[in-house]
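None of the figures in this text is laboratory data; all of them are computed from the coordinates on show. Please read all numbers here as calculations on a predicted model, not as lab measurements. Cβ atoms are built from the backbone, for glycine too; each structure is taken alone.
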Structure I
Amino acid sequence: MKRVVVGLSGGVDSSVAAYLLQQQGYEVIGLFMKNWHDDSVTISNECPWLEDSNDAMLVAEKLGIPFQVVDLSKEYQDRIVDYMFKEYELGRTPNPDVLCNREIKFDVFMKIALSLGADYVATGHYCRRGITQDTNGNEVYQLKAGVDNNKDQSYFLCQLSQEQLSKALFPIGELTKPEVREIAKELDLVTADKKDSQGLCFIGKVRLPEFLQQKLQPKEGVIVQVPNTFDGYTRKIPVFENKLEELAFHSQKYTYSVANGKIVGKHQGAHYFTKGQRKGLAVGGTQEPLFVIETDVNENVIYAGEGKNHPGLYRKVLFVSNEELHWIREDLALEIGDSMEVLARIRYRQPLEKATLYQVPNGMYVEFENPQSAIQEGQFVAWHLEDELLGSGVIA
């Protein structure tokens, strides 16, 4: 019997994952990761770890599997929370869930599991692992989308390596959410009707400004509304010598100054806001809501545009530096000068969009067929061929 450690989160997905592995003949151990202590910034009782660990324990009892709580809060603080603070301080938008999978679940947690003699680590993610061969006939692991299009979570695992995938199992990847709930109901599991957790990986729903204020001090600044007629949006497009020049031109974001618009309000810190954000600006008197189109953390200015079709929100090309480029399928990584047609997305739940990758000496351009809203530095872009996620990178 192969031994599998399941990350039991106290939710329905990981509960059913543990049951399915049992049915497949694995020896299953349940571990709950305790990663967060501070309830002062979580909203109501959205994700209290105590209740979750209790539910996880009840599921383990019901399934008759060993169960233990492991405290990873120090590692979570060092690798995830501190990273979030740093990114917001720099005016970037972090994705803690992607990092959490790479750094906590499939690194710190996986090492604990392997030390318990586990052959694999399993989670309740809606995605699938495939095995194929490269051109030399070597075994290669694939990360594939979950069968349930509505729940596919492969994006959150876009930073995993071949080594991590080789030890990972995703038992519910072939199922839809309603099927998972049905199995849990038949087994009379305490998690069968439990709502899906929302918000930050392991922390739950947080009041982001209050969460960030633990480290980042409030600092009053102005909100500047930039009109649709801003010169930058109608700039003359030069004649390009080559594709590289064209990509470099279109990947540049717009630069604004306070003189480019009118001051319409105040804020408590540009580092609390991200591009594309609508809530929290608290500015009235416009026909359509205002959206953040840029934040300047150095000058502490927020630039906003009216309506979700404001030209300041859209770009077609983004860049990923070589240091931030990650191929799950290393055998398919592009050489300098190569290009590849893919489907890509820049955030979870966004439909996949047609795009082309261009590898250049210092990194890679991703050119979308259609302009994308709120391309934000710090976020992850992930690219697919059909249902397989090939790689990802941090937007520069």
Structure II
Amino acid sequence: MMKTSKLLTFLVLLGFGFSAFAQDELQITSKDSIVQSSWIVGVGLNAVDDSGNVFDGIFNVGQEWNIVPYPSRVSIGRYFKNGLGVEAIGSYNKYMKGNIIDGEIILEDIPYYAFDGRVTYDINKIIGQTGWFDPYIGVGVGYTDANNEGRGTYNAVVGFRTWFSDRWGLDFNSTGKWAMTTSNEVTNHIQHAAGVVYQFGIEKGLSKRGEEKLALMAAIEKEKQRQRDSINEVNRLKEEALLAAQLKKQKEEDALAAAEKKRLDELNRKKQAIKSRIEQLGNVYFDLNSSFVNNDSKKVLDAMAEIFEEIPTLKLKVTSHTDSRGTSTYNDWLSERRVTRTKEYLLSKGVAPERIMTEAFGEQRLLNECDDNTYCPAEKHAVNRRSEFEVLEF
């Protein structure tokens, strides 16, 4: 359930992110950043409504508002990441002859001076960043000389700034000023202001939208990493399975190779044993110019027949030879006779004909130096008059 819940949460976040940022590349841009702290200086106009009743005739601009036609207000303030700001303001104005001031129509122009300090709070910290619109509220204290009466004041302000860039904007606000003392019958009044503001010493951070985008990017990257990890894990398991299969195959091949080697070694051992046994019997030898099997040779062939009977799978090749005396043609014929007589004797002992192959070489394979050009005694020539046996199968 927890895994399902997390998956649904991610999909909802992913869907929201893509709908919110459908028109933008999914990356942090300058649009996702806001000014979090800065200094702000401002220059502008101010208008004072000092009719004697703060809310009476508040929009009666013609008779109750006092404005000079030139810049009459300067301010400087420091604004912090937590939304608080501290600001100092100086303003000048003039009560115009014929306006209602402190409930009475004045008969001459009267100068107005104010020096105020206030603490403000950025409402965007509560409602969320609204981009170009930056509302605020605040409280403060000040000193005002108005209608030729100086007084300390408690101030409350509401206003907003609208920004054209990170540095330049406009500021509009209204401040209610309540006198700290009621001596000399001084009254409360409202001061409105509008002006150009400039930011410097800026420290920027992500907006709420930027933080959401960053969180979405982190979630997407985490999911991509999970997918990469999953793919890597699958590939690792595949590689391990492949390696295990290769090792198993190699092990099987090694076992087969070892078994085959053992089999061949056994065959070679058996073949060598048979070969040694046949070699111990010796060759079949013939008299000069004869192909008849003599008594000594019969003993060899009788023993050979017993080996055939003992090993039913045995097949031999019989080769017959002559010495070098006589012509080559004669010797070829004589060796044919000898190999035939050798085979016939074995057949007479019950050996199947298909178990005996034959070949005659005449004088081609002498076992010593006794060729046509070399003199040899009879006993040396006798070595070459023979039938030999070669194991073919067993």
Structure III
Amino acid sequence: MLRGIGGAGAAALLAGCGVPAAYVDPEDRAGRDLSARDRVLHFANWPLYIDTDDDDKSKRPTLDAFRKRTGISVRYTEEINDNDEFFGKIGPALMNHQETGRDLIVISDWMAARYVRLGWVQEMDRAKQPNVARYLDPLLRKPAFDAGRLHSVPWQSGITGIAYNRKKLGREIRSTKELWADDLRGKVTLLSGLDESFSLLMQGRGVDVTRWTADDFHGLCEQIEDLVRRKHLRRFTGNDYIKDLSTGDVLACQAYSGDIIQLQADNPDIEFVVPEEGAELWAESLMIPNLAQHKRNAEQLVDYYYEPAVAAELASWVNYVCPVPAARDILADSGDEERAALAEDPLIFPDDAMRARLAIARDISGDERAEFTKRWNAIVGL
């Protein structure tokens, strides 16, 4: 749900002569900021991606606390269900230098790269965001698509790794290469989206994904094509891999760390692995669209969520990798047994050994995307 699907729709929107016209120059990105007058902001996010009140699911305690502290009300909408779909929703306005009606959005980093390349989002004033400057995880500070993280701030992060049913498989998996063992024939699934899949699979081939090449990509495709021909792969999936894994229809799969935390609550036989060759660290990031009318209010909200206590509250609900490592101590010292356990979960706060195996892949460039998407979609049947 959180990572969305591949980029064919967005690529089509910006194909050919549409790309140059879509770019917005830096001097044309800022709108009139009404923050001082209008103590409000519009925050668009994914469903089920924020804390809620136990007794009233319409209430969001961290947002309520922000309003009480600052006097700024947040119009919070859960309207992002797919990266491409939302791109198509607000893209026409941004392309035509129009205001979107949103001050803050959350987008997967592979898609955020396109917003940055097109000049559709504004730089944030880090001088007014001391918590971001101090507490943002060093692993997330330098994505290739946004040097210095000037246009984006991670909302939550996650790992694309391997999940498997240890009891039913009868052995451990520690390497991506082990997915291709004979005893897993017909019992393995991979993610269908190109942007979601390629990094982990390249890492399994020994590729440095921070600087992979076209040859690396085509070599990977040849490997996956061979696995398809030999019927080693059961199928390619979206988030429905969760059902396949929980029912035992598959024994091992490409998976997201946050999903598996939830699945383990019902099935402790499910394991999540950051392979020996490495795994992808990714994020969904907060960004401020061009011409946003409440930029300063949005910057203030972003910085609020980087207070360790607030980040800890959010992490205890969403169970993804927390981009604020200092939140770990807050949970550990909370006096609550369940929250203290979260502080020790490496899928929320990766330990040093796991962090050493995580990498942020370089993005697929605009010049590469059409060719690579065409080949990948032919393999997975999209």
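Computed values, structure above
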quantity	calculated
Which entry (I, II, III) yields the derived value -0.58, -1.00, -1.04, -1.13 for log10 I(q)/I(0) by the Debye sum over Cα atoms at q = 0.16, 0.26, 0.28, 0.32 Å⁻¹, for residues 114-161 alone	I
Comparison of I, II, III - label where FRET efficiency 1/(1 + (r/R0)^6) of positions 218 and 306 (r between Cβ atoms, R0 = 41 Å, to 0.05) is highest	I
Entry that produces 27 once relative contact order in percent (Cα under 8 Å, 6 or more apart) is calculated, selected from I, II, III	III
Cα Rg over 2.2 N^0.38 Å from the coordinates reads 2.88; which among I, II, III	II
